[in-house]
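Take a look at these structures.
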Structure 1
Amino acid sequence: MRLLLDTHAFLWALDDTSRLTLATRTLLADEQNDLFVSIASLWEIGIKVGTGKLTPQLDWEDYLPRMGAALLPIQMEHAREVSRLPQLHRDPFDRMLVAQARVENLILVTGDKHLAEYDVTVLPA
């Protein structure tokens, strides 16, 4: 499976895996699966850390390689796909993650039930 972790799923995998479902923890631990974290999520985390709304317990930059996740950059096709999405969700970071999952044919691991309203495969975090 090719899995894109949304920001919360990534933070939960970092700080508190008990917040993830057993099925998701199992998939994240399976080395046969390809894990991705979007640069959009790191951007969102950076904003929240900078404003004091978030204090990660671990250094998230070092954690990507340890969890075997690849960083997914934002490409022009991803930005174009955002413009095609219906206005179901206002969060620009979530909309980018949906667009990336659609373009790259990834399963979006998320705790946000609203993202399933898009035409994207979602796995509950």
Structure 2
Amino acid sequence: MNLSPFFKGIIDADEKAVVICDTAHTIIYMNPAAVKQYAKRGGAALVGKSVLDCHSERSRDIIKANVAKMKADKSINKIFEFHKSRDGCNDDVYCAAIRDENGELIGYYEKFEDKNLYKNGEI
């Protein structure tokens, strides 16, 4: 994947996993946090494979439905999927759209938002 150095720098600096997929659900990029988080499942070797193969049937259905919603409606750019509160995590997980300059959906990524950062209204 040819990411500009600026965008790659932003994605790679994120401490949370970022797995970027195209609309065919192929993993096209994983930041270092994602490679580490998913090391037991293959890490960087997952690039080029379907993200759907990494999920349960229920999760695959959710991912497909969310991508379809974002594709059908250009105003939908982030959809809540679930709250992860295991393995020391306290994250809300979203499916986030990646759009081209015309607003067409060209991909998506799973976005983790750490709820521990916002305790007591402070960051």
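Since every read-out is calculated from the coordinates, none of them should be taken as a lab result. Owing to the predicted nature of the structure, the values given are computational and were not obtained by experimental measurement. Cβ atoms are built from the backbone, for glycine too; each structure is taken alone.
Tell me which of 1, 2 gives 21 when you compute relative contact order in percent (Cα under 8 Å, 6 or more apart). Present the calculation step by step, with values, prior to reporting the outcome.
Details: 1: 32; 2: 21.
The read-out was computed on structure 2.
If helix-only ellipticity at 222 nm (-39500 (n - 2.57) for each DSSP H run of 4 or more, over all residues; to 500) is computed to be -14000, which of 1, 2 is the source?
Numbers: 1: -14000; 2: -7500.
It must be structure 1, since only it matches.
When you work out mean count of other Cβ atoms within 10 Å over residues 33-40 for each of the structures 1, 2, which one comes out largest?
Working: 1: 20.1; 2: 15.9.
Going through 1, 2 one by one, mean count of other Cβ atoms within 10 Å over residues 33-40 peaks for structure 1.
One of 1, 2 was used to calculate distance in nm of label points 7 Å out along Cα→Cβ at positions 9 and 73, giving 2.3; which? Working shown, then result.
Values: 1: 2.3; 2: 3.7.
The read-out comes from structure 1.
Which structure, out of 1, 2, was semi-axes √(5λ) of the Cα gyration tensor in Å derived from, given a value of 21, 17, 14?
On the way: 1: 21, 17, 14; 2: 21, 18, 17.
It must be structure 1, since only it matches.
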